[in-house]
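Asker: There are structures below to look over.
Laboratory data are not the source of any read-out in this text; all were calculated from the coordinates shown. These numbers were taken from a predicted model, which means no experiment stands behind them. Cβ atoms are built from the backbone, for glycine too; each structure is taken alone.
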Structure P
Amino acid sequence: MATVVLAGGGTAGHVEPALAVAREWRDTFPKDRIIFLGTVGGLENILVPAAGFELVHIPKVRITRKPSLSWLRIPLDFFAAISRLGSILKDVDLLIGFGGYVSGPAYVSARISGIPTVIHEANAKPGWANRLGALMTSYLAVAGEVDSREFTDALITGLPLRADVAKAYESSFTDFARARSAAKERLGFNSDSPLIFIMGGSQGSQAINAAVEKAIPVLVEKGFSILHSVGMGNVLPSAQSGYKPVGYVDAMADAYLASDLVIARSGAVTCSEFRTLGRYALFIPLPIGNGEQRHNARALVENLRAEIVEQSNFNAEYLITHIDGLLSHAAAAPNGGSDSDLQAAQKIVALGEFAMSKR
């Protein structure tokens, strides 16, 4: 029986792929022990226990994107995390990392302890933790083409999908038109009305929500149906005929399937799930960071399944002016999804098994 530790806490973009790999590992090696690393305030505290996996905490090593006085704490926080990891990683057979706050110290601690490490990079531009880890292991995997010399020779696996998204593709690929119509009805919308699905991530986006709020009267007047995920921490607007605001979408696979147009951030997980089930998207990259969200959407734009608008240009007037053209592009887009990410979790598990065999 092996013990496998997964490091991918912080945001859904790190946790969801890690959970997909954990489920695949559990299905393949049911006797193995699986442990997740996380921090006290991360989203993993909700998602990991709900999925039935063990979660342990380490101190957060937070590195702001711009230099600040908080950087003076980085060495202390990093040392505290490695100190805690010393006991957690004792007798561990494999570490699989997905980036985020917990991954950097985990990579260093695993290297010190001689634990084989697999790293999966979901974004087109890797963050600091995975770039650091890539210097310590040769077992690297990426969701797609990556703009980083450290990952030049990495195994291209795709991005591990949530179970509901993978199952939705498998049940839809023979007749996507019928599946899309059925999903629209399950969500309570008129199957004959174009459906626009708007979301700004698990916490929502104030900028997107503000633009949508001002545009709703015109969009509803045009006869469009709108599913608006405002984020769990935001005030829920009033519903009206054709407009359904929610804090969080539970039936995410149905939302992707049913939508004629998705308006969203272009995080790696969102792009992957959209690519699998969606039809056409308007992506609004997060304006902070290292530009990874713009790069994430690049292939979908090149394949005529999406377009990009900068947040500075996205407002109610833009949405009202461009909505007819966007829906026209959606109607011309391929009706089917993509199976390019369906085997990602299996490939990462196989890479992890290989890494352990070489220890």
Structure Q
Amino acid sequence: MGAISTSPPRRLRAGRWLREKLFSSVGNSITTLVLLGLVIWLGGKFLAWGLLHAVWGQAEVSTCNALGGQGACWAVVADKWRQMLFGVYPGSEQWRPAAAVLLLCAALIVSALRRFWRWRLLVAIWIAVTCVDAWLMAGGWGLAPVETAQWGGLPVTLMLAVYGTALAFPLGVLLALGRRSQLPVVRAVSVVYIELVRGVPLITVLFMASLMFALFLPEGMGFDKLLRAQLAITLFNAAYIAEVVRGGLQALPKGQHEAAHALGLGYWQTQGLVILPQALRITIPAQVNSFIDNFKDTSLVIIVSIFDFLYAVKQAVISDLGWRHYFVEGYLFAMAIYWIFCFAMSRYSQWLEMQLNREQRT
């Protein structure tokens, strides 16, 4: 005979959760009812505006104008989606940035699968993806050349965020180790760099990269502004990643170091085989949060004349006199794209943390 379950039915558990979390007191009950009413009211308004009375698919501006603001005009997205996603990239060649985005997303998905977590394999994959993406975006070797001044939209945002984090991560780990080093010079350099970069906003670093880098280069030597922005984002993120990793290092007991030394492991063997794997596991949520912040902060590159995804959406709508009154729909489209990427990263970090914790317990 099977064992008799002693746990309460699901309906009783749901009722108990509601009483404990939402209606545990008079004040909590009032707050819950007020917020619930507000959500229902605002949700009903948005449902009527965004879905029931909205214009979908291809439509003329006059069709949207006839609504008088009672419904959303999603036709602006259907009409301007290419310009929103790819900016001023030549229209006949927009399959190239689309392929570059798909390839970059595929590389991120492959890198997230643990069966591919071998550093030589990952390095080979990302070198290949970087070369192909650069070829697709810039042209040459059978493709029409396209200057970086014409790059924009989602490809630029993804490239700045992904490569800005990937390149900053090893530098951030080295800075974290340097800040905990017993060598005074190494520790001082690491501390000065981290505190100096974290003490200024990203806008300042972007301005410095855009204006000051040229002063340190030999006369007549140029430096592409997209590469300058990429370098600035990389150096900026490295300081924050360093502090995240340092927090993980400090959370480990000293016994880990002592055990590694007792086994005869050197400094780099201790860090690479014992300390860093544990510290990085602890800091997964903070690292993903840093990546999400980096992904959203790429919108600041417009101040150095780089047309990111958010600016491309704005220009696609504002530049057309017929559609410019429907900029809210354009921003909602941009918000949905940002949310999809950020939500996917957040869910993946939760899944990865759960898997690693489960393995650690077993």
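Asker: So if we calculate distance in nm of label points 7 Å out along Cα→Cβ at positions 232 and 288 for every structure here (P, Q), which label has the highest result?
Answerer: Q
Asker: Follow-up. Given a computed value of 3.2 for distance in nm of label points 7 Å out along Cα→Cβ at positions 16 and 152, which structure among P, Q does it belong to?
Answerer: Only structure P yields this read-out.
Asker: Which of the displayed structures (P, Q) returns the greatest value of Rg/Rh (Cα atoms, Kirkwood Rh), for residues 48-175 alone on calculation?
Answerer: Of structures P, Q, the maximum of Rg/Rh (Cα atoms, Kirkwood Rh), for residues 48-175 alone occurs in Q.
Asker: Of the structures labelled P, Q, one was used to calculate P(r) over Cα pairs in 5 Å bins from 0, in percent, for residues 104-207 alone, giving 2, 10, 14, 17, 14, 14, 16, 8, 4, 2, 0. Name it.
Answerer: Q
Asker: Ok, one more. If distance in nm of label points 7 Å out along Cα→Cβ at positions 40 and 80 computes to 0.9, which of P, Q did it come from?
Answerer: The correct label is P.
Asker: Here helix-only ellipticity at 222 nm (-39500 (n - 2.57) for each DSSP H run of 4 or more, over all residues; to 500) has been calculated and equals -12500, so which of P, Q was it run on?
Answerer: This value belongs to structure P.
Asker: Let me ask something else. Given 20.7, 64 as the derived value for Rg and Dmax of the Cα atoms in Å, which of the supplied structures P, Q does it correspond to?
Answerer: P
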